[in-house]
Structure 1
Amino acid sequence: MIGMKQVFKSKLLYKKYLTDELVLVGFEINKEFYFKAGQFFHIILDKNNPDDEKNGFRPFSILNSPRDADSRGVIESFIKLIPGGLASEYIKGLNINNDVLLRGPFGRFQLDKQNTKHVFLCTGTGITPVHSIIEQNINSENELLLMHSVRNKEELLYYEKFIEWKKNHKNFHYFPTLTNEYQEWNGLKGRINNHLHLLNDISDKTVYMCGVKEFIIDMLELTKSKAKNIIIERYN
C-alpha cells in the first residue's frame, strides 16, 4: 500500500473537456494504490517543493469509486479551470501519456458506516467525491439521496447516469436543481435551500455537504440541529 504522504509516479491517460471551464482527467494507478470512496489526492506541481502549500501541489477529489478504479487502473477527477490558475495551467499543458506526480489518498469525507440512511447536498464540482461514494454503494442496502445544484443543465455532471440509477435502484433518489438557465428544464429551480423540505425528516439520516465555504455555512445553519450526523468537505 502506498503511504499516506508518499509521492508516486503516474501518467495522464485521458483529458476530456466537458465545457470551456471543466475537464475530466484520468490518471494511471497500480494495484498498490488503495483509497476509500470520497477521498482526494494531490497533483504535485513542483517536484522540488511538493509540500509547499502555495505552489507545490493542489488537492482534487477522486471521482470514480474504488471498485471502478481497481478494475480499470485509473483514478478520475473533475477539474474546474481557472484562468491563470497554477493547477489549471498545468493541466492544460499536459498531453496524453505525460508523466505526473501524485500523492495520497487523503480525507475523511466517507460513508458513515454506522448509518444506512444518507443525504448528499452539493453544488458544482462538489459532486465529485459524492459520485464516488454513491457509485461504490449503489448496489447496497444503503438509502442514498442526492440533491445537486448547478447554474445550468450543461453543468449537471453525470445527469443521465444519475437518472438511470434512479430508474434502476430503489435505494437511490435524485433531485437536481438549476439556479440560472431554465430553458427546456421542467425540474427543480433555485438553490438547494429552497428544496430542503423534500428531505422530510432527517433526524435519522447522515447528511453530507460538499461545496464552497458559503454553501457549507448555509447548509449547516439549516440542518445542524435536525440531522443525526453531518459530514463536510469544503472546497476553497
Structure 2
Amino acid sequence: MSEFNFVKAVVCGNDFVIVEGDVEPQVIPSVLDRHFGIGGDGIILFEENRMRFFNPDGKKAEFCGNGTLALSSLLLNRGDNVDFIVTDAGRVELNKEGALFIKLPDPMVIMEEPLIIQVGVPHLLIPVDNLERVDVKVEGRRYTKTLENGNNVDWIEMMDEGIKIRTYERGVEDETLSCGSGVGAAGYWYSQVMGKEKFKVKTRGGEYQVLIQDGIWISAPVFFPFHGIYKGGNGV
C-alpha cells in the first residue's frame, strides 16, 4: 500500500493532488478516484521546481497550465525562491509582481482545418455563438481523437471584454471546469483575430487574466482546501 503526504489544490474548479516526491504510476488512478481516493483532475509530482503531471487515467501529460500555476503558488506560499518551473514541455517563467502570472509554452499551430494550437499540449478550437448549447461530453468524445495521440477540445464564445470557453480534456475524458493551457490556446487565437493584448477569459470554474506580450501569460486564483496523508484506497 502506498502512503504519502499530499496537498489538494484548486484553480478555477480544476483540482489537483500535489505530492513532493514520487508515487507509483499504478496507484495514480486510485488516488484520483473521486469515490475511493482523494479525487482530482490530475496529480502533480515535484522535486524542488521540477514537476511531472499525470492524468486520472495514469498517463503522463507533457504540460498542465493550471497544474503549473498551482505548484508555483504552493512553492511561493511556503517561501521557496522560485522564478520558473521546469516541465516536460520546457521552462515556465513566473511573474511575481502583483498577481502571479505564468508564461505558457510558445503556441504552435499544428493543424489549420480543424484549427489545433499546441500550448504545451494540443487544443482543437471551435468558435460558437452559444456555449450553453454545446454538449461538451458528446462532442468532446467526437473530436478528442483528431490527432493520433489525442487532443483537448475547446469551444469559444466571444464577449465584450474577452471570451468564454468550455473544455473537454483528454486523459480526464470529460469536461473540466477550467483548463489553463486551453485558456492560453483560446486566448492566443482571440488575440490574433481581435488584435487584443490584455483581456479576460471566463470558464465554468472562474475567470482568468490573460496578457499576450512576449508570449502568453495567464493568472487565476489558486487555493488549497486541505492537505493530508494518503493511505491507499480502492483496494490499493
Checklist line | Value 0.85, calculated as FRET efficiency 1/(1 + (r/R0)^6) of positions 93 and 109 (r between Cβ atoms, R0 = 30 Å, to 0.05), assigned to which of 1, 2 | finding: 2
Checklist line | Structure (1, 2) behind the derived value 26.8 of mean count of other Cβ atoms within 10 Å over residues 61-68 | finding: 2
Margin query: If mean count of other Cβ atoms within 10 Å over residues 141-148 is calculated from each of 1, 2, which structure is the one that comes out at 13.6?
Written below: 2
Note to self: As an exercise: distance in nm of label points 7 Å out along Cα→Cβ at positions 21 and 181, calculated from one structure in 1, 2, equals 2.8. Which structure is it?
What the structure shows: 2
Next item on the list: Supply the structure label, taken from 1, 2, corresponding to log10 I(q)/I(0) by the Debye sum over Cα atoms at q = 0.12, 0.17 Å⁻¹ with the calculated value -0.68, -1.33.
Entry: 1
Margin query: Can you rank 1, 2 by distance in nm of label points 7 Å out along Cα→Cβ at positions 29 and 213 and just name the one with the largest value?
Written below: 2
Checklist line | Source structure (of 1, 2) for relative contact order in percent (Cα under 8 Å, 6 or more apart), computed value 24 | finding: 2
Checklist line | If mean count of other Cβ atoms within 10 Å over residues 45-52 is computed and equals 17.0, the structure in 1, 2 | finding: 2
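We did not get these values from a lab; they are worked out from the coordinates using the rules stated. Values in this document were obtained by computation on a predicted structure and should not be read as measured data. Cβ atoms are built from the backbone, for glycine too; each structure is taken alone.
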